[in-house]
Structure P
Amino acid sequence: MKDAFYEALKDTRGRLFAEIQKEYASRYHFHRAFEMAYIFEGDARYEIEDRLFSASADQIIFAHCYYRHRSLDILPHRKYVIAVPEKLSRDVYELFSSFTLPHLLPDKEFNRTLLPYFKALCACDDETPPIVIQGYVNLIFGLLVSHYKSIIVSPKSKNVTVIANILNYIDKHLGEPLNLTDISGYFGYNPSYFSRMFNRCVGISLNQYINFARLDRYEILERQSGEKSVTDRILEAGFSSLATFYRAKKERGEIR
C-alpha cells in the first residue's frame, strides 16, 4: 500500500479551493476537504485508494474526505477542480459519514447540468459573498447525491487514520492551550519524533496547523457572535494574544 502525505493547503487556507487546472502528475495525498474534478477537455487519469480511473470530457472524478488520491499523468486535458473544506460542507460531512459518491461520475448528459456551477465557483474570488459560494456548493452536492447511487465508505489506511485522529483531536481542543509535549504524549509519541512525523505528513509545523485551524474557528465565531468584540472572538478561538492572531493571518497570506 502506497504512502501518502496530508495536503494541508486544501484544509488550512480557510476558504474554498477552486481553479482551472491543466494536466500534471501530483503526489499521492489526502485531505479533509471533498475534492471534485470536472473534466471539460481531453482525458484524465486518477488513482484513488489504489484504484485507477479514467475520465473524459464531462465526466467527474470525486475523492471523499481523507481518501488518498492523485492525478496520474500528463495526458492533455483541462478541468475545473474544487476542494470543499469542512466548514463549507458540514451537512455533507454528516450525510457522508458512512456513505459516499462513486469515484467516477460518468453520466455526461447529467453532469453538463452542473457545469455552470463549477464554472461559477472557479470564477469566485475573495470578494464573493460566502453565501454565494455555499449556495453553489450545496447545489452541486445535492444534485449529485440525488442522481448517483451512494457507496459505502472504505476504511482509512493506517497513516491516514493516525493523522486524521491527531487533526480531529486538535480541532476539538482549539479553545484550550495546545502544545507539542501534551499532544505527542496523548498519542504516545516522543515529542521529537511526533514533530518530525507531523511535519513530514502534514507539510507544515504543528504550531502552524493549530493557528490556521484557529483562524477558521475565528471566522465561524465572527459570523455567529456579532455582539462580541474582535478581541473576545480572537481569544475564544484559542489565540493567546492579538499578536499571535495577526501573525497567523500573515503566515496564511491574508495580510502583508
Structure Q
Amino acid sequence: MTEAPRRLRRAESVLRQRTGRLLLVLERPADNHNIQAVLRTAEAYGIQHVWVVDHAVPPQKINKSVTKGSYLWLSMRHFQRPQDCIQALHDGGWSIWSTDLSPGAVAVHSPSDLLPFPQRVALVVGRESDGVTEEMLAASDRRLFLPMAGFTESFNLSVATALVLQRCFDACPELRGAMSEDERAQIRREWYERLAGSARHLHEFQQWLDQPPPPLESLRPAEEFRRPRIPKKIRRRLGLGGDV
C-alpha cells in the first residue's frame, strides 16, 4: 500500500485525542454567532459529542470564518425539549453538570474544585439571556459558575464554555483520548468519507480503514503553512496587498 495521504494522518492525530467521556449540551442557544463559536471551541478541545436543545444546528447561516468547518467533525444530536434531553442523559449514564449563576451554584476556582470527576459528564451551557432551564437545573448533579472580578456580570458564551472545558481537562487529564475502539472506528469511517470528497479518493481512503495510518507527530502546521490569515478588507486597510 502506498504512503497514506497527510489528511488521513492528520485525522488520526485528531481522533486519538477525541473524548467520549465529556459531552457538551447547548440548551436553547439564541445567537447564531455564539453557537458557531461554541462549536468551534468544543471541536478544538477534542469534544466529539454535542447535544443541542431547542435550536437548529448547524445554523442555517454558516459563517465559515467563525466555525472553520468545526461542526463537520462533531457528532450532533438535537432535542426539542429539555425533558427529552434529560431522559437521554439519564439513559446514557451521564452525570449532568450545569453552568449556573444562582446562589446555589459552586464556584470553580481551580480544577480541583471538580474532583472527584465522574466517568461520564454532560456539561450544560444555557441561553445567553437567562441560562439553563429550571428543568435541567433540577436534574443536575452539580451546578457550577466561574468567578469573575470585574464589572461585567457574565462571560461570552464561547469564552465561558472554553474556560469550563479547560477546567474539566485540567481536573481529569484522562479525558483526552478516552474513547472506545468501536466508536473510534465508526467516526473514522465517517471522517474518511468526508475527507475523500470524491468517489475517486473514497476507494483509496477506505483501504486504510482496517489498518489506519500512523498519526502525525504534531497537529501544529508546518512552518511553510503558518502564514497569517487576514481577511481581504483588513489587508486593504493595512495596505498589505493581496498576497498575504
Structure R
Amino acid sequence: MFDLRQFASIAPEWYLRLHYHDELGSTNDEARRLALEGAEHGTVVLADHQSSGRGRRGSTWASDPGDGLLFSLVLRPDFEKKFWSRIALATGLGIAHALRAGWGVAAEVKWPNDIYVHGRKCAGILAEAREGFVIVGVGLNVIASPKGGLSPEGKGVGEPIAVCDVLPSPVSRERVLAAVLDAVLVEVEACADRFDEQMVRLREICFLTGKTIAFTASDERRVGKVVGMGDDGSLRVEVDGAVIAYTQAAEIRVI
C-alpha cells in the first residue's frame, strides 16, 4: 500500500493536493470529476489499482496493486489552447528527466506518449483535454512490471520493465512520485514559451530516432525510418524516399 505518511514527509505540498484510493475504475475519470467540481491546478488522483485503466486510443494499462504508480494530474494551463497538444510530450520529458536525474535510469521518450528503458516500456501517458482543463494520466512501473504475453514488437522489444529492474537497490514509490510530479509540472508549465529548448532535450532521448517502424497514419499502414523530431514535436519519418512530418500516428511498432 502507498505510504501516505512517508509521502507527506517527502512532498508536503503535493500531499495536500493528493486524492488517494486503494482502487478506482480510472484515475483519469476521477480527476475529471474533481476538475468539473473546481479542483485546482496540480490536483493529483492516485490509485493502488485500477479496474478500468486505459491508455491512448482505447488500450488498457495493467498493473498489480503496489507495483506501480497509477495517477492523474489536473492541469489548468495558463497558456493558449493551441499549445495544449504539447502537454503529453512535456509530461514524457518530465518523467524521463526525473528518472535520469534521480536514479540514473536511462529513460527515453517513445513518441508520442510512452517512456522506454533499455528498449522496454516503463510508462504510458494519456492526456485528455476538456473545456478549461487537461487531465494527464500516467502509469509507471516502479517495483515490478506486469506479466503477460509478448508485445506485438516481438520478444524483448516493448515488453514491460520496471524502474527497480535496472537499479541495484529498491526505490520507494513515494519518492518516485514526488520526483515525477515536480518534474512534470515544471515541463508542462514551460511547454508554451520554452518548447524549443524542450525539443533539444527530447531529441537527445527520442527512442525511435534511427529505427525503422510500422505505423498507422490517416487510416493507412505505413513503414519508414525515423529521422528525428520536428520543431513542432512531430515525428519525421522517411517513407518511400520522402521525409514526412507526422503530428499523429498510432500502433507504432519497431521493426
_One of P, Q, R was used to compute helix-only ellipticity at 222 nm (-39500 (n - 2.57) for each DSSP H run of 4 or more, over all residues; to 500), and the result was -8000. Which label is that?_
R
*Taking 0.55 as the value of FRET efficiency 1/(1 + (r/R0)^6) of positions 87 and 199 (r between Cβ atoms, R0 = 25 Å, to 0.05) derived from one of the structures shown (P, Q, R), identify that structure.*
P
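Looking at structures P, Q, R, which one was Rg and Dmax of the Cα atoms in Å calculated from, given that it came out as 18.8, 54? Present the calculation step by step, with values, prior to reporting the outcome.
Details: P: 18.8, 54; Q: 19.7, 61; R: 17.5, 57.
Working through the options, I get structure P.
A short reminder: the numbers here are calculations on the coordinates, not readings from a lab. Keep in mind the model is a prediction, meaning the values are calculated, not measured. Cβ atoms are built from the backbone, for glycine too; each structure is taken alone.
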